[in-house]
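Participant: So, here come the structures, one by one.
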Structure P
């Protein structure tokens, strides 16, 4: 039995967005080329990395100019913004077919998030640095974000991530987990409010049997037992010798 089914879910396909290859302060041609690569891979959305400066609007426009009409835009500010720049850049993202902006402010700026959520309901994402549901609870119950993003290690594994997803569902909050789509696809099976998975191939080279998104950018967990991922022989050797 696959892990997602064992967690009480059913197998389903989930859209994946392209996230790897974008960095703050990249030249515009490089950004456009990476967007086109993700488009050719079938991803229906990409997530840019912004520097938190007003001229990030050029990055947003450069990406949008080479995106297809069926593609969505997301952006990650990595907690670099202030309230003024965050407002301007969120408006720019949404005005260019955007879904959400991630971490526009430092997580501890609760009142700033409250202000942004009133101005842009549903368009604020955060959560990758939150450790446990108790930390995320104020953001969820007060509607300070429209999207919550558990990180597997920071949140405490898939069990705590499932607890978070169910809590978020109660308040109408979407879940788009941070990294590791090959594991979080099992969370998606058990939590219907998981709407996107993030393709950022950082740890995937350490594993065999990593599920691959289809040509139309959808990912489904394998039907084998558990999560199905196995350390490669090279990764095992490195761990043994460490």
Structure Q
């Protein structure tokens, strides 16, 4: 759990740095910062999505996951949580606060470093990969906060819960996930990152949070396909 605690702390620290920078950024520069983050997210998404050679598996995972997410209304629930936190702790615009919370929660918890880092930390106590992720998340938190405000701070709680659960369950997760399963999960996460990048660029408001069940669907599909081979 040490890696997760460090990761949570860097998000908090990054938020503090971003809040300081935000005071000196003009609205136009904040918008430019957001566009840069959106482009970087797209680039990361492209790299991740190429992890799986068979595009049908991540696409099918995303489709099934989206149907589950729509039925559960994950996006709406996260938005409601973000708005609730905004009303209680902040005077900033609710949409910006909620966008900061939801976007960074997804960004910090969807990716190969999250999965592999938590497995390594849980099984061997090796949190070196999570240290690298912590640095990246801290920098991202600073940029996001400078652009969108301190709703980013509450994504630290998401990191603590998600990565903590993965680390504590690392023995089971590590024994169940095969390499093809991991590749499909990463590729599916990459497609989600592409959606997040498009959303951050305000090209289209894709409900990326509703795609989250796809990360569970992906390894199950790989397992089902393997039964037919």
Structure R
């Protein structure tokens, strides 16, 4: 019941090419990145322990098959697997370097500082950055930083999905866009909001995270539009001819 395709393989490679020689200089370090990308693209989508163990065992077997990597298996598979480029999130102008954050203490120190800065600029969030929260933050941040990255966050209401996404968005240097439902909000209204999103992206050249929750599904037609955005990056016939001409003219 799992469907994986070449798009997933390309996402793994996208993570690998995010690395730089200054942070990853050995085969063991690169293999650890490879494991992390496989975990994020494949492992995170599995629904039970048996399936996750299958993936982990397969990666372990492939690593042990390489004589040069076998002595470093413990390092390669060390937990936690936290990779990101948020160490310089608050340093404007500093290069964002994808790296192994190493442990929860390092991740917490970084995100505590980012959260403090966020609370000074926006409505205060009282987040407790325990280990699971740090893992989810790192995963969401990774997805946001990837080209056309998207994620489906599943959890009970009030579990922090929205708050973690807002903090990850801030740490990635992006703006968040969320529709505001009102009386009579329909597919036409949704299309107008999507025009705003695409104008911000294409004309204003802003980095946008579009956060869409189950509470926003006022009509079933919304999901078809979201599906188009996820599969092709565009919404067919979103702009009328005269609107496109005006955009090109500007």
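Participant: Compute percent of Cα pairs over 33 Å apart for each of P, Q, R and report the one that scores greatest.
Facilitator: Max of percent of Cα pairs over 33 Å apart: R.
Participant: Supply the structure label, taken from P, Q, R, corresponding to helix-only ellipticity at 222 nm (-39500 (n - 2.57) for each DSSP H run of 4 or more, over all residues; to 500) with the calculated value -16000.
Facilitator: This value belongs to structure R.
Participant: Which of P, Q, R yields 23 for relative contact order in percent (Cα under 8 Å, 6 or more apart), as computed?
Facilitator: P
Read the figures in this text as sums done on the coordinates, not as results from a lab. What you are looking at is a predicted structure, and each value in this text was computed from that prediction instead of being measured.
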